[in-house]
Structure 1
Amino acid sequence: MAKIRNADPKTSSGGYNRVFNNEILGKLMQKIQSTVISNGNELEKIISKNSNVIDDLDAFLSPDNSQNTAGAFLCPKSAIKKSKYKLDKHEPDLIVFEITDKLKNCYIIELKDGDNFDTKKSDGEFENLEKYKNHLGSKIAFITNFFICCFNQNEKEMIVKGFKNRFNIEQVMTGRQLCDLLGINYDSIIETRKKDAEDNINYFVEQLVKIPLINQKIFATKNSHIEEKDFYDEI
């Protein structure tokens, strides 16, 4: 998981400033929002680091490639975009090629940390995946399907619901399923990301109490509780 302390937002935090009427707090909230966005990229990097990664998709899918041995192979978006199989604005986050003695499967996957999207976004996700599936599937000797994978959701029914039923149960994938497909440890990835979460809590609290207005609010609340306790002690 990305760390808040490392975030460097490129956009203005004006919206958060207005919500709190406090520029310092606004900037802190902007760093948090930037970290949330970065988490998706961070997750892809962690998964790639633990997988058999395809750097050259053209070479991997070439008929002359004699190295297509049994196993699962991950192709990241960067490699898709450099290949002749790219389709501008429709490339998925990753593709997994599963090769066995009997079958050759291709999983076109959009990877998400969350699973709740508005209807327009769900429609767009579906259409992009479908277009790329038709584009790639007609060119390769693999059984090709597409999926939405919500890494932190363990119930496929909840993923379907989160995407407003735009995807059916066969078109969604949990994070654990993705890791099982790739032969990597799901629980280990979750634990790795939790370590950064602890640092994020510490950093957030440290920065929060540095803000004079927050300190005033904490002090006032603390005194209020003390006075209330004293009142009941005296009864």
Structure 2
Amino acid sequence: MDKLIFLDTETTGIDLLVDRLIQVAYKHKDTITSSYFKPPVPISVKSMSISHITNKMVADKEEFSNSQMKKDLQELFVDNILVAHNAGFDIDMLYKEGVKVPKFIDTLKVVRFLDEDNEIPEYSLQYLRYFLDFDIEATAHEAVGDVLVLEKLFEYLYKRMFQKSQDTNLVLEQMIDISSKPLLLKLFNYGKHKGKKIEEVLSYDKNYLEWMLEQKLNNEYHDEDWIFTLKYHLKIS
């Protein structure tokens, strides 16, 4: 487990083409490291309302591109595994700054994979924190607090998977594999067809799937699993 790096970012927004890092926190072994950064673009009002990080707060900070943290992460990711919730977003943000992540575990994909019957209504990190009743003191939507919740979520998912194989290396390999490709989802967990099978809804409300796909494609953040699932059922390549 010493090879795991639990990481969370706060950004100026969620547009992968435009937005940049304003805070990065990560935990490796027993050490938590966190820093704020001055971004090359302004922080959106929406992002400020969520993270409570303002342009004034980071005006005198260094840019991530010139930081020691960037150098440290570049070295750490050579031989270690990133763990993040909705990891693709964090990986893309880091990649824009020149930090490559060869191996990663996405706890969002793993929890979706394990929740075969859609027993969990939502998959956001903070929703899972309370739904799964994690006993932890952490400030929501602040990178350090999110890292602590992330670690608890990983431990929960790891224990569930370890019960079957009793092999730590195998569990980590399975998590990496699950995280590396889009998932074919089975049920709607929100909206007017909540709780229904996607293939069932396709048989009588194809327009809803087409509408939903258009919404996902036009969103600033593309939900890879939903886009893959909707294209699969609509037979769109």
Structure 3
Amino acid sequence: MTQTHSVVVVGGTSGIGRETARFFADAGDDVLLTGRDADRAEHIAKEIGGRARGAGLDLSRPREIMTALASVERVDHLVLAAIERDENAAASYDVDAAVRLATLKLVGYTEVVHALLPRMDEEGAVAIFGGLAKDRPYPGSTTVSTINGGVVGLVHSLAVELAPIRVNAVHPGIVGDSPYWSGKPLDAFVSRTPTGRLATMRDVVDAVVFLLRNPSVNGANLAVDGGWLLR
């Protein structure tokens, strides 16, 4: 008999987070997916089906996270997938945008862990989304590159603090079929990718599942980029 799990996907209403929530719901797991808008989260959960449900959660308001997650009884797998696009160069620095993104992805992520930790047992696992801007900065990526670098430190710290609960991160490259990249001219990126193809959302979901389920992978920061960083 296949074991079912209780899975929380923070940022599960769109893109890769949504596909991750769909994967676990299709597998028969109990899935809570969150988004800033509670009605949208509930709508997406109904669309995904299975034992999925939705809840409103705004990572940029970390003092409200504990209350928002109060109904969660048990967590086997926690996926922190919420992202926010930000172009913020040092020469034209937007302090409010930078503070929001830092709060969302570092303080917010950590507060979710804090809120749910009492409901995780020692076989639990956490997967955190970062990104390859930490290694390949581009004009306007000052905040994003810095924060995704911070995700690496967060993973290392939590893997020690939460032990034996495992904590890992996935750092996608350009995901060609994601809502953000789909339809854009990407041939130049494909030509620089050793595999000759860009990562897909399914590739990233597979990586998340691996990080959550393999009992010997801990404190890892896994690039899913087809070897793009090699060129």
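From 1, 2, 3, which structure was helix-only ellipticity at 222 nm (-39500 (n - 2.57) for each DSSP H run of 4 or more, over all residues; to 500) = -10500 calculated on?
Among 1, 2, 3, the structure yielding -10500 for helix-only ellipticity at 222 nm (-39500 (n - 2.57) for each DSSP H run of 4 or more, over all residues; to 500) is 3.
1, 2, 3: which one has Rg and Dmax of the Cα atoms in Å, as calculated, at 23.2, 88?
1
Rule-based calculations on the coordinates, nothing more; no lab input. Please read these numbers as outputs of a predicted model, since none were measured by experiment.
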